[in-house]
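Several structures are given next for inspection.
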Structure I
Amino acid sequence: MSGRLTVTAAVTDHAGSREIAVRGQTAKALLALVESGRKGATAADVAGWAYRFAAYCHDLKRNHGLVIRTDREPHPGGWHGRHVLESRVAILSVDGIDGDA
């Protein structure tokens, strides 16, 4: 395997089932959301690789039609967002490398 990380997934929603493919950091964000399940993920959870986690979640929502809820969680000095994947997503394949995704 070589090249940029690519994740292919099946999304099931009210309109039926469809397949999406995402690449790079957006692919890593999708994997993190699926892995985190109902508890969701924050930027702090993925700080080792995702400097703009909310932007990757926005891309998944806007360009791929996923439903991702963002809850505000207070912390000293403000709040952060916890992103929770609400769409039913099944990962079909993970290809490429993630080192420079």
Structure II
Amino acid sequence: MFGDMSGMMQKIKDAQKKVEETKVRLNSVLVDENGADGKIKVTLTANREIKSISIDDALLSDKEELEDFLIITLNKAIAKASQINEHEMAVAAKAGMPNIPGMDMFK
């Protein structure tokens, strides 16, 4: 029915390996986002792990403003990292998946 089952199982294992390798590689892909006219800089990995936050001293006097800017900047950075992550993981998964008729879920 599906042809060579052992060949398909190997392709699935290869796809899993490729996905795991991609996860590791995404730890070194850095995403930068600037906010508050460059007074806040956030760096995180494509796996959405925060690596650094830099805050200009001018923002330290207003706690609420700083919190608002941090939330906005972090959310933008997380959105960028998520987009990169999802794209790379889909590419990795598609590359190793066997061609099963009717199961083309990665168009």
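What follows draws every value from the coordinates through simple rules; no lab data is involved. Keep in mind it's a predicted model, so treat the numbers as computed, not measured. Cβ atoms are built from the backbone, for glycine too; each structure is taken alone.
Data for the structure
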read-out	value
Of the structures I, II, the one that 41 was derived from, the read-out being relative contact order in percent (Cα under 8 Å, 6 or more apart)	I
For 2.1 (distance in nm of label points 7 Å out along Cα→Cβ at positions 11 and 35, calculated) the corresponding structure among I, II	I
Origin of the derived value 69, 23, 16 (Cα extents along the principal axes in Å; candidates I, II)	II
Value -8000, calculated as helix-only ellipticity at 222 nm (-39500 (n - 2.57) for each DSSP H run of 4 or more, over all residues; to 500), assigned to which of I, II	I
Structure with the greatest value (metric mean count of other Cβ atoms within 10 Å over residues 27-34, set I, II)	I
